[in-house]
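Structures given as structure tokens follow.
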Structure P
Amino acid sequence: MKLQKVLELTKLSKKAVYFYIKEELIEPTKNIDNGYYEFSEEDLRKLQIIISLRNIGMSIQDIKDLFIYPTLTNFFIHRQINNLKKSLYDNIRQLQASYQLIEDIPANATPKNLEIHLHILEKQRISNDLVLEKYFPNIDSRMISILLCAPFTDIESSEYHNFLLDKISNELKLQLENNLSYLKKLIYLLAPEQIDRICIEQYKFSKKIANIKDEEINVYEEELYADCVDLSNNVELQNYWKLVYNPILMPTLNFFINKGMRLLEEYNPVFKRYSDNMKKIAERVYIRLKENEELLNKLNATLDNKLDIEIFNHSQLVCIYTFRDSIFTQVKLEVLKELLNEER
């Protein structure tokens, strides 16, 4: 396909197409006889995707990352929405403050007339929040539900599956309403490669657990028991656990136990096999911990009693199994503390 045809189909300028070639977003072949570029259908398809992403203000670097990590498309779009809303919020705040000043100052104003009371600024902030929520409702629960359910979304999508995912998202929004912004900000702090690695590891782990046979349970029992021992000795992991336990870990567990598990079982039957096998593993480790009072007491002491292996079918033991490589341990502890303090 010649350049002129591409320009006609995309409405792009020649300069823009050459720019995307330079940035290696498309890689047309060059005719060795005349030096002209030859564009493939794939080049055209990528250009159309690039146009869509540029129309929402996505940076060239983010577009490059999106093509590198295509399974994180939802994450990139949600992050862009978050960035746009933040920018819009700042612009509205500045515009309202400007209008407030111009309405209050006299014709012969001097800098002394530019003082504005804090209570007025606070009223403007609340008003801005309501305006943004009215016209651009919060959809972060959708992004979080996709990431939390990522290991089980590898199925052919249907209208019913989309309905279930929306239902999971809505339930998540209701149950995590007070802590959702914390979890959202934590996710947005992660680099795409971190999220991609976590999703891949979760997928492998979930499939492995879902497919184990009864005679193999003891292998995974030993792994989880070893993780409990490790947590009792690892001060850094203990600090991460204690920090996220009340604001994030418990609300998330409540969501899965009360609503999420049933919906996920409908969404993908593999989840039920995974869940049943994890219950068997956790039950065995639970019995061993009850018999080993020294280890259980050490866990409770080092975690400031932020551990309850009795509730939710011992699901907190399942959290221990996956905690080391979870999203909660991917940022520095001080950054996590600062983020949590901001939300409080």
Structure Q
Amino acid sequence: PADNGIKVFAKDGYKLPLHQQKDLEQRLKRSVPLGCRAGGSSRQRHDLLKVYEQGLLLQLEPGQGRRLRVILDLCWGAATSCAVSLFEQFGAAVTILHGQPDGHRINVGCGSTALDLLQQAVVDQGADLGIAFDGDADRCLAVDHRGQPVNGDHILYLWGGVLDRRGGLPDRCLVITQMANLGFRRAWMERGGVLEETPVGDQHVYAAMERTGAALGGEQSGHVLWSQHHSIGDGLMTALQLTQLTAKSGRSLAALVGECFYSYPQKLTNVRIIDPQAREAWRCNSRLRDGIAAAEAAMGRDGRVLIRASGTEPLLRVMVEAREASMVEDWSRRLATLAAAELGRPGPQPS
């Protein structure tokens, strides 16, 4: 709830550019006398929810979901508006977790940021799969029948393969972000695919899709964008498409994911850095740069380090990826501790 916010769209239906979002945030922080307000109006269109539902259902083959038992974790958020209706119309047998809208409990120990309860429910109830949404339902993650998580890399790989086989993936190109797993990258390129990498953020993904003509892109966190549908991530669309491709395969989601790629161990550690200037200028710290270089030299081609400042929280995110989990743990600890010491806080916060 502490991170709840709003999204603003321009009249063309696209998100405001980042510089306009920042300008708007600065304006909101200033106290504006009520007498200065001018212009504008508002309208409520409750009928648009049905229009949206029908648009999603038209992308599906009727009845495909009948064979599946699905558990949905709606995390008290936006997905409570129509997720049950959509999956039931698709034909799935649905069980709901955290199914009422409650802004005080959104993402609190549930949803795509905390899969534990969904994993346990899927195993205990013998469901075929589970889907967890985030608060605004623009992304989702999945859980297979064994309770194992399925992230955005797996979803992109599976859905990209479906589109590729039916000629719906121009140049066999997927748009990914810096966080995409090395195993995913190598597997997609080995099958003749092309990858376009962007910084983290669905706006960057969509910009690259427009520039390259790619039909599909997304993030490991579960944001997936399909140019046939819209310019932003849609967790409900992603969940329905993943459920459909699982149903049509006649196999379990676990079996499908098992044939995707070897996922390199990854660890993301959040280091709390209060000073925004220090956080943004981490590249200027020579000791941290030397530490990164040492890690990359030790891991060679089978590993990498990615450090970035969070755009929404006072955190520096340190990601280490390698073929061997022990190396990931070792270098994650070293680099997070170094970043904390150099940039101003005595200790990392594992994520």
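Given a value of 1.7 for distance in nm of label points 7 Å out along Cα→Cβ at positions 107 and 203, calculated from one of P, Q, which structure does it belong to? This figure was derived from Q. Comparison across structures P, Q (criterion: Cα Rg over 2.2 N^0.38 Å, for residues 91-162 alone) gives the highest value for P.
Where does the value 13 come from, among P, Q, when relative contact order in percent (Cα under 8 Å, 6 or more apart) is the thing being computed? Label of the originating structure: Q. Here Cα extents along the principal axes in Å was derived from just one of the structures P, Q, and that gives 75, 72, 38; the source is P. Quick check: 58, 25, 24 is what I get for Cα extents along the principal axes in Å, for residues 11-98 alone, calculated from one of P, Q. Which structure matches? Matching structure: Q. When helix-only ellipticity at 222 nm (-39500 (n - 2.57) for each DSSP H run of 4 or more, over all residues; to 500) is computed across structures P, Q, the figure -11500 traces back to Q.
Every number in this text was worked out from the coordinates using simple rules, so none of it is lab data. Given the structure is predicted, the values throughout are model-derived calculations rather than measurements. Cβ atoms are built from the backbone, for glycine too; each structure is taken alone.
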